[in-house]
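> Alright, structures below, take your time with them.
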Structure I
Amino acid sequence: MLSYAQCIGYPDDTGFHSPVFRKKFTLPKRAKKATLIITSLGTYYATINGKRVGNFILAPGCTSIERVQSQTYDIKDLLSLENTIEVTLSKGWFAGRLNSRNREERGVNYEALLCLLEIDCGDGLKLTIPSDQSWECALSKITFSDIYDGEHFDATYEPTFRHCVLKEFPCYIEDQQGEIIKEQETIFAHKIFKTPKGETVIDFNQNLTGYFEVFANAKAGDKISFSFAEVLDKDGNFYNENYRSAKSEFIYTCHDGLNVYKPKLTFFGFRYIRVNSFPCDVTLDSVKAIVVHSDMERTGYLNSSSPLLNKLFSNIIWGQKGNFLDIPTDCPQRDERMGWTGDAQVFIRTASYNYNVNKFFTKWIEDMCFDQNPDGSIPFIIPQFWSYSGGSAAWSDAITICPYQLYLTYGNKKVLKRTLPCMIKYVDHIGKITKTKYLWQGCWHFGDWLGLDAPAGSYEGSSNKDFIASVYYYYSTALTAKAIKIAKASGYKKYRELADKILAKIKETYKEYKTQTECALALYFGVTDNKKAVAKQLAKMIKDNGTRLQTGFVGTPYLLHALSENGYCELAYDLLLQEEFPSWLYSVKQGATTIWEHWDGVNDKGEFWSKDMNSFNHYAYGSVADWVYTVACGIKTVEEKPGFEEIIIAPKPTKKLNHLSAKIETVNGTVSSAWYKEGDSFRYEIEIPTKATVIIGDKAYNLTKGKYVF
């Protein structure tokens, strides 16, 4: 229907001043039905007669630069006889500071609006109002807006309207595919304090993603100015150098009287707000934080007898909420906020148990397909906003791993069928660029990013990059073969045989492992014939390191699995419950409320790891939760019966905890597994929604739907 509309824009370069577009119209009688179909280049905020249209924050969302989503709203209740529709735009993800491809490569540096109102007044009277040159436009009261740098609003500014101009709309338009972004919850200020430097800071006691609502009595021209931070420095002062070049600021020019405002076209990652200026006394009621993320249904719950472990579970949930803002971002605060493929693929199993992310990831995988490079490589960020975004093993493999996980968790065959050509193209690409047939050698990779065994001055860990790449080459090829079989497409034999040849070549070439990550990958992906010796080697490495890990982004997700699958489950628990650096609980003891990018984002002396790459809301290491769901509590999918149509429950308890439980609301119903230590034995409470094999110790029970106690 948007084919009836024209793409309109502001006549001049707006810089980062948000333009507003409006149309006044009169109805002969009350509307019986009315819809607004709308999309934009950049993000939009629409009102009719001063009331907001819909509840989609930062619409039309974040997508590949090749496509954009459109939304359809029921607007009947917003209409009267005399009406004004206004749509305010910002460059947002489309042409803001983070999108160098659109700005530099394509030369698309403008906002634009495309919309259509369809109104049925009954008795055969229908009106169609498209965006066209009859609309007016002006520079709005939002005098500055950017995702990195924040928002400025001038309540005293009076827009001057003029005629719109036509603009090119260089994107493919699709109906809304992903989950919309919504306001989810409100967090009230925890405390207000003066720092040693004398600055006024508001603490919300939770690192979050979103924005705030501010309340202030003021005179016209008074200023409200905020800056944002995740942490304080060791002296208790406000600290946001880790935001790098992102200004992340809010400046508001007041009108006379009570001022109430929420940012409309940007978001922030923060726990603390520094009050740079305020027209009256700041109280706990002056500002409240509003949590914003994609509208996902919570489905997974973990609980234990350990307060520290429960706080870790909470931090993992907050990390997911803070970074699932239409795309799975690496972090929500600094000048990045990108859909890093490596972070997404290592976390997707945990993500799919914590929340229903079927729709969320289906949309992001579609972006991945749009952004696949002509040679078959997959960029390491999706959408591909940077002018250069090549591929890397363990990052680009998101094209095979993520669709297959949606199949396992939700039984989603459609996403496999849609992605299959991209999977095949990707696997074929590796075969063309490798220097050694049946291995992936001689190419650039991130390696075991942020591995603690990295040489001085490196972020990349000491693990053999060619080994990591070859393992993922094998894994992606094997997943591609499985996807072909499930989709009943041609080529299964070809890719199954290719996977077998890659596996044989890896075993022939890589027989020694020098790092924890190399051992973990060899065990988890089954690329060694000597599992017992490798498991023993891995256990010794960990114990010799003080029962501490040394793994980075690649090795960490598989480390506990590699141990528990090979006779070292108690050692896996020792790592999970380790409280000293480096460990999951170290950051918890340091006061973290989300997952950190670095094991030592802040060390025990209060010193920061670095200024340039030190996010305190970075969900990747939260992937450990999938081990708790699937091993500690033992809830496993059956590959041949996906979507929990059939289930295996094989909990592995430890006497180091008195209690541990997991519950997942699956597409086939509730599955839960809990165990309690009772003296020298354990009590198991299990609920299954369908057929399941329950394994307690060495005994297996074939059960049907119901609740059971062992």
Structure II
Amino acid sequence: MIHISSRIKLCVAFVILNAGVIFAGEGMWLPQLLKLLNEKEMKSMGMKISAEDIYSVNKGSLKDAVVHFGGFCTSEIISPNGLLLTNHHCGYGQIQAHSSVENNLIKNGFWAKTYKDELPNEGLTATFIDYIDDVSAKVLQGVTSSMTAAERQSAIDKNLVEVKKLYTLESYQGVIIRPFFDGNQYFAFVTTTYRDVRLVGAPPESIGKFGSDTDNWVWPRHTGDFSLFRIYAGKDNKPADYSPDNVPYTPKHFLPVSMDGVADGDFTMVFGFPGRTNEYLPSSAIKQVLNTLNPAKIAIRDKSLKIMDKYMREDEGTKIKYAEKYATIANYWKKWIGESLGLKKSNALQKKLDYEAEFQKRLAETSPHKNLLSDMDKLYSEIDQYALAADYYNEIALRNVDITAYMSALRRLVTAYEKNGLTAYNERIEDVKSYSNDFFKDCDPHIDQEKVGALLTMYVDNLGAKFVPEFLQRESLGMSAKESYEQMAKDQFMQTSFTSEKEASRILQLDPEKAIAAIKSDPMYAFASEWSAFYSKEISTPYNNIRKEIDLKQAQYTQAQMEVFKEKRFYPDANSTMRVTYGQVNGYEPRDAVKYESVTYLDGVIEKYIPGDYEFDLQPRMLDLYKAKDYGPYADKSGKLPVCFIGSNHTTGGNSGSPAIDAYGNLIGLNFDRVWEGTMSDINYDPEICRNIMVDARYILWVIDKYAGAGHLVKEMKLVHPKSNTKKVKSKSKK
């Protein structure tokens, strides 16, 4: 392990301290650098705790209550017994896995009465960050500006292997090294991962998904998007595989829950694992997003969603089967629509062009960066057609059509066997069987067949002939220019063995040689494999070659921006590593004559209520409690029950489930979304319209306590009144 003394030697060569250009709320900051870069500003915005309270390697701090949930969302510990809070949509896969038509947890909710009732989830993990190291000097040792993209990456890869050897880790620990500022800086994250995470509670979808796709990415919002899990450990409190003998985890720190709520101007901090942002792109990249990539992806997913929706509305079993899949596809479909809208509304492209003009103006005539932007323009022009074709293939073959994704799993099995024989086959076959089981559990061949026909038609009609393999071209198939690929899809689905669970299982139980022969002779496998091979040769390879050159230029451009704009404080793009973002509770005005307030209430839930509608229906219990105004201690001073609120925190995907923390370090809400107009904050943060959406902690408590009657869970928590410094509030729930 690297000594602590070296951990605190922080490399800030690429971070400029003058804060004038960054807007309050903008930025996703590394927690170990807050004291140096952000603490003063945070305190000026109302924060009462210190940077040491947020991140410390010597004592329990907020970072020890923030957990990477499954590697795809954030969660936080809210009790001394390892109780974990995250979004309903983050836990949706687990809720769905435990659901059936007879016991529909999605529809009815779930609340464990005792530890024994909490449901295990195979493969679900909870990861903590133990500490963070700056390893830039070691990773970039020997790397020079004269290297090609391939040479640079080769040198970095060799250095990464050596740097990882410096860490002496326990069996349950890992070390993740990520690039920052487009590869100009590197940090190592030492982690501890718990492998026994159990479902504790989830509201019915009428609360957890209230508004569903209509309200997704939209404000005002009235969704109780939360679920509860618990981390279990061995009796030594260390990670262990699932066992009935495991015990609830005792955390280094957990978040008290504030009962005081929020008001406009209140300081808010969101702590989590944001996925991906690209704040330092050139204008040519913005043009590509707006004019090429987003329109194509939106159109593909729009078609896919309409096909699924048609079948889901007809059958309850299909709705359960496709619930998570539909939500996943719809999420980014709507995000891309909002992103394009926001980029246009905020005039992001022109802002980039103006910024680049100033960049060029400041460069000396002899600057090595003089031609950077023109070089990048040329590269983006070259890659545009390949990027479009790549998105079409990936959206159709891997993200929206299940059977072609299934064929990819089978192809990996075939490749393993053909390259490395029986041993490699045996290592992979159980994973393939598991994938096969999931495929048949969550896929309806009729829906998939309709998708294949419709989406292949889009693929051929919207890409140039050079990106369509010969076996898909209409001339080769004897099709007219107006014909769709519906009949071809029907033929493929009639002939394949892999739309029958029984037949697929039989093949995967055969001796390896016979199984491989059966897979390779299947027409759907042949179709998907030929298409994949064509994609690799004609699309992916040229795309990746140009992409490497763009990435090298982007690294140079990011470095050049930092050198040129010395008055600007730079923050690293999100890359699924732990970050802190801070802002304030604040409404916004998205367009002329429209002004949104910062808080919504249960009254708004009732106003949206539509009996029988799958998005806006409510269960009788909710209506009864509202009619009686039975809010317990969770109402605000006006007697109304808050549901959601918005703030100016800079968030993105991966921040789902992140705690919203007040000035005192207490939980005030749960981050789950952004406003539609502000989804472009991944590329262009605008303080006027970028807002994150959070469930109010009091609504979460009310649902658990008054609605679900699970007050024993509230009693685990520490409820506080930080604004008035009163003592812990006792839950008034009835047994």
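Here, each number is a calculation from the coordinates, and none is a lab measurement. Computed from a predicted structure; not experimentally measured. Cβ atoms are built from the backbone, for glycine too; each structure is taken alone.
> Hey, helix-only ellipticity at 222 nm (-39500 (n - 2.57) for each DSSP H run of 4 or more, over all residues; to 500) derived from one of I, II reads -12500; which structure?
Values: I: -7500; II: -12500.
Only structure II yields this read-out.
> A further question on this structure: Out of I, II, choose the structure whose coordinates give log10 I(q)/I(0) by the Debye sum over Cα atoms at q = 0.08 Å⁻¹, for residues 289-592 alone equal to -0.50 when calculated.
Values: I: -0.35; II: -0.50.
Matching structure: II.
> Matching task: 0.60 is the computed value of FRET efficiency 1/(1 + (r/R0)^6) of positions 209 and 385 (r between Cβ atoms, R0 = 41 Å, to 0.05). Pick the structure from I, II.
On the way: I: 1.00; II: 0.60.
The read-out comes from structure II.
> Here FRET efficiency 1/(1 + (r/R0)^6) of positions 585 and 617 (r between Cβ atoms, R0 = 35 Å, to 0.05) has been calculated and equals 0.70, so which of I, II was it run on? Working shown, then result.
On the way: I: 1.00; II: 0.70.
This value belongs to structure II.
> If distance in nm of label points 7 Å out along Cα→Cβ at positions 41 and 513 comes out at 6.7 when worked out from the coordinates, which of I, II was used? Let's see the in-between values first.
Values: I: 5.1; II: 6.7.
Of the structures listed, the value fits II.
> Of structures I, II, which gives 0.00 when FRET efficiency 1/(1 + (r/R0)^6) of positions 313 and 553 (r between Cβ atoms, R0 = 25 Å, to 0.05) is computed from the coordinates?
Source structure for this number: II.
> Taking Cα Rg over 2.2 N^0.38 Å, for residues 393-432 alone as the quantity of interest, name the structure among I, II where it is greatest. Present the calculation step by step, with values, prior to reporting the outcome.
Numbers: I: 1.17; II: 1.30.
With respect to Cα Rg over 2.2 N^0.38 Å, for residues 393-432 alone, the highest-scoring structure among I, II is II.
> To which of I, II does the computed value 0.50 (FRET efficiency 1/(1 + (r/R0)^6) of positions 281 and 473 (r between Cβ atoms, R0 = 35 Å, to 0.05)) belong?
Details: I: 0.05; II: 0.50.
Matching structure: II.
> Given structures I, II, which gives the highest value for relative contact order in percent (Cα under 8 Å, 6 or more apart)? Mind dumping the intermediate values first?
Values: I: 11; II: 24.
When relative contact order in percent (Cα under 8 Å, 6 or more apart) is computed for each of I, II, structure II gives the biggest number.
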